[in-house]
Structure I
């Protein structure tokens, strides 16, 4: 695969806008900021190190997405899942699948490498994994019974299923009831929650590598 990239820089002294691009065509011959002429400098970036196996994963982690609306969020979740080593994504309810173009837009190809399945009923899926396959189930939800993700001291006895919920309404109450533990990410600002894909990233890395 050609790894060539281009530095595009505006030649106008009062602008000098500069950015990286993977393509060089007629559009890049004019500055996208001011319309002036640009210089186009090709280069081959250094090969990035192969991080496979830099640290053994401490836990088998799968995630269940309970009626997440945004395809962009799901794409970001797939990209995080690939990076952290999540073994499987269960897409439930209205959660969009990787064939959605906006999932692909933010996943940037990661959706091809993370196993996934789709189900209309998140509760049935979670119960099957817990009762039939002996998964521990954690719900990422700020509830009256939740504890900080940084205060978890017990280790799951087997594979771990992390449930993340709808951006507005959160996780289905029955999913919360059947979960072994509720965990939350501490917040110190005026908002009481993070974007679901950001929260998943924090939670996944914390749970896998703690």
Structure II
């Protein structure tokens, strides 16, 4: 059982959650409405989808991952999981900077090309979530895994509510994934129930509001 929960923790690392969210909305059929589909991620050309995924992969997975490994090698953090609040300060700040850089890059580089608003809102919401965590980390160790799950749920919920046609099973899937993640972290004794739920709520609320009203 422990191995299964450890696998869940690694498969659903917070760094991966934006990628999972994008893969879902890009591959599950949806329509904003019958005339206006400017923000529909499913109807994007494959070239645009691949370019967006590539940018998110670099800034949300590869760059942070390499940074965390370097921090570990320099003994700034003891492990990649960053079990103590003190270890999390620099990694959280780095994630904030990477998310903000990605948001600014999309704004600047898009130029006259109109991209779905979710392309901009997702990295912006990530920057805001990490900024909130940066300050909360001084007070309490909040679950980053929980926040990652909340980001996934909040993003999909905001997307669904702005589309007339969407597969609701995807939203149910995000709730199941959230339950698996939080169960795993509880079983592994990485967090208390409060730390997990608080992190999940922060990720969900911030991501939903930013992506819905952007």
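Points to keep in mind about this one:
- Given -23000 for helix-only ellipticity at 222 nm (-39500 (n - 2.57) for each DSSP H run of 4 or more, over all residues; to 500), calculated: source structure among I, II: II
- Taking percent of Cα pairs over 29 Å apart as the measure, the highest value among I, II is held by I.
- Of the structures I, II, the one that 30 was derived from, the read-out being relative contact order in percent (Cα under 8 Å, 6 or more apart): II
- Distance in nm of label points 7 Å out along Cα→Cβ at positions 29 and 189 from the coordinates reads 5.0; which among I, II: II
- The maximum of distance in nm of label points 7 Å out along Cα→Cβ at positions 13 and 37 over structures I, II, that is, the highest value, falls on II.
- Of the structures I, II, the one that 17.1 was derived from, the read-out being mean count of other Cβ atoms within 10 Å over residues 93-100: I
None of the figures in this text is laboratory data; all of them are computed from the coordinates on show. Being a predicted model, the structure only gives us computed values, none of them experimental. Cβ atoms are built from the backbone, for glycine too; each structure is taken alone.
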